[in-house]
Each structure stands twice: as structure tokens, then as C-alpha cells.
Structure 1
């Protein structure tokens, strides 16, 4: 089976890339941040490739206050409440209907690996404060927020490709990020390191919080890779 694993950032993908090195049937796509970048990158990839399953992976901010950094959460359903996994030739000849999320082998693998079911909101910017996260939670009722999966799921539905969101919590619902990263982004939503350096120079007291976030996200990426490795190995 050809599996495509999408990440917005190379930092999110790095631990899994090491684990997946040398394994056949796995492609890793760095899409860039946000819906527009994700859609462009995925459409370009699908123009010359035909994966049988797409995973949209990376960091997510917690909206549910029970979620902690490093916890891996997943959602297999699309907007129609369906999830269809690829079938083997034997399975397709044995039954007419594809399995639902509740009977999905992928779901069972994720649960066995320690991941938790969750609902996601695909935002158009980074939720940087606890106040904003609380508001999003009240408005949407979902558990976590990220910025790419909505576009990736939509394209996969167009093409009839099974797709699942598998994310790791990078920051809790009750914490503010050290800086407003939206204000430090380039037009393509990538981080502007010049703006970052200027922001740090203006607020050197933020350095310890930034180092803590860096350590937290590195741990989160490793936890996500561990779960993904178990799925691939299984």
C-alpha cells in the first residue's frame, strides 16, 4: 500500500522521517502552513502519485483542557461522518461496503498505540492565547485546532482517497504562546526569522518561554513519530 504522510513543517516530520527511512511504500510531504499551502502541495503531489491512504499529521493546539503536550489525538471521519480504508482485492470481492470508522483497523491500531479520538477545527491562523482557545472551544465544541487538515480532507474526498488526521498536542488549552507567531509570519505563513529576532530583542524575557516551547514541540514530534511508527509497523 502507498501511504502519504503530510506535515506542515519539516520540524514536525523530522523524527518520523528518520524512523521511516528505508521503508517502502511511504511518502512524506511537507506542505507548508495553512489551507492554501496544503491544498497546493497536495494537488501537485497527486498529479503524479496515487496514494491509497493519506494522513495529515503534525502539531495541534489543545482546546480541550484535559489534553496535555505530547498526547496524540486522531480523527478518522470526514465531513460526512464516514471513513473508508483501502481494501485488499480479497476484501473487495467479499463485501460491497467499506468499513466504517467504528470498525476501522486503523482506529484499532491508533488506540493500541495510545492515541485518543478527538475532534479538530481547521483554523486560518495560529491560536496563540488561552482566551482565544477558550473562545474557539465554546464556539466549535472541538478538542484541538490546527491549520491544514480541512484542505487535505476535502481534496481526498474529491479523489475518493481515505484520509485521517493524526496530530500531537504542542500546547495546552490554558497556556499562551510566548509570542504572537501570526505577526511574525511571512505572507506564505512561514516564520520570518528577522521579525522573530527583533521580537526577542524587544522582549528578552521571552527567551526562556521560547526555549520551553521548543523543548515541548521536540518532545511532541517524537511522540507523534512513535505512534506513526507503530501504525506503519502494524
Structure 2
């Protein structure tokens, strides 16, 4: 998957055309209005690409409204305990897994009041919940978190976790943490992954069994393009001096 932090419908289609499976839509650190998010999610359906929303809220109806508006799944930051994981399952999964409220008239149901039982079954099976592992407490509790029924994936926030490991002067390294998560994910049949900055890191993580690899973003595309353009201007400026 790649990452999007702005309301750029064209980015969704370009990513889909290039064969990405999913786009991580980041609302934790980026401000996109609710109506803009809803409009953007229609482009994901038009382009036939999954959207994993990282929401700006833990409010229950706010979470499952993302799914009603068309998100394929949610990724929730800073999940450090099994209790929090269970709270999230309760919010975004229908009974018997959780306690999500029923509507059946959103984009996820094609705006139709169809067969309720089929809708509930499909929603629980086809939408996913990924929890982010970003603290030492989360690593300590990783077994219990992964064991929660309804948690589909574990995503290591290497930036946040790395910062906390340094501050705590922990003997654990990021590599140690990734190995631990990989081992537990395999045992419980959960997908796992983390951001990957380059092809070598992608190969390494893929070799460890990671399925949720985040590589590429709208920010990186802009920065790379501006770096190239600025370099070209510098080159012609220096050649005319």
C-alpha cells in the first residue's frame, strides 16, 4: 500500500492504475473534512482499490461511519492493550464479534436496504481492523492483543516505537520488536507489517512474512518532484554564469 494525506482524488486512481492493493488514508496527522473524506471514498470504489483509514477519532459511531462511507478497513494508532483492542472490535464489528450499529444504507451496502444477514456477514468478513503497535507496553502485550478475535492485522509504527525505545534507553531494538511481532502474527494468523523506506527494507520485511507494507506517498511524490525540478533550475542557472 501507499499513503495519502490530502484530498487528491487523482492520486487514488493513479495508485490503482499502478497495481497498488490499498491506500492508507491518514487522518491522524492530516486534516481532511468529513464530507471530503466521504467524497474521496467514492473514488476508491470507482478505482476498485481498498482504502485503509487511520481515523482522527476513537468515538464509536465516528469509526464505523468510515466503514459505512466505503472504507475497506481501519488502522488505529497506539493500541497497547488487549482491552483497547477489544473496545475497537466492539466498535467496528457487528455481533457476534462486536457491537457496531446497523444502518445498511451507506456506500458499503451500495445505498440499498438489502438482506441484513448477508450484509452483516459480508461486513464482518470483508472489512478489516488493523491495530498499531507503537509502545513498549504494546510489545509486552503483543500476544494478548493478537489473540483478540476481530483484530485482523498488526502494524508496527516504527517512528513512534523507535522514539520510545530511545527515550526509555531500552535494550530492545526495532529489529527485535519486528521479529517479535512477526512471530506472534504468524502464530495467530494475523497480517502484519510496517512502513518500508526502500526496496532493501521491503525485501527484508517481506522475507519475514510481512504482508502490510507501506511504501510511497503523496508527500514523497511531491518532494521528489520538487527536488528534481529545483536541481534542473540549479543546473541551468550555474551553466549560464
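Given that relative contact order in percent (Cα under 8 Å, 6 or more apart), derived from a single structure, equals 31, which label among 1, 2 identifies that structure? Can you show the working numbers first?
Details: 1: 31; 2: 17.
The read-out comes from structure 1.
Kindly point out which one of 1, 2 the value 1.10 was derived from, the read-out being Cα Rg over 2.2 N^0.38 Å. If you can, show how the numbers build up before the last one.
Working: 1: 1.02; 2: 1.10.
The value was obtained from structure 2.
Ranked on mean count of other Cβ atoms within 10 Å over residues 170-177, which label among 1, 2 comes first with the largest value?
Numbers: 1: 18.8; 2: 13.0.
Sorting by mean count of other Cβ atoms within 10 Å over residues 170-177 in descending order puts 1 first.
Can you say which of 1, 2 returns -13000 when helix-only ellipticity at 222 nm (-39500 (n - 2.57) for each DSSP H run of 4 or more, over all residues; to 500) is computed? Numbers along the way, then the final one.
On the way: 1: -13000; 2: -15000.
Comparing all candidates, it corresponds to 1.
Looking at distance in nm of label points 7 Å out along Cα→Cβ at positions 42 and 58, point out which structure of 1, 2 has the largest value. It would help to have the intermediate numbers written out before the result.
Details: 1: 1.1; 2: 3.3.
Structure 2 gives the largest value of distance in nm of label points 7 Å out along Cα→Cβ at positions 42 and 58 among 1, 2.
Given a value of 18.0 for mean count of other Cβ atoms within 10 Å over residues 66-73, calculated from one of 1, 2, which structure does it belong to?
On the way: 1: 18.0; 2: 22.5.
That value comes from structure 1.
Comparing structures 1, 2 by Cα Rg over 2.2 N^0.38 Å, for residues 26-161 alone, which one has the largest value?
The maximum falls on structure 1.
Every read-out reported here was derived from the displayed coordinates using simple, explicitly stated rules and does not represent laboratory data. This structure is a prediction, so every number in the text was calculated from the model and none was measured. Cβ atoms are built from the backbone, for glycine too; each structure is taken alone.
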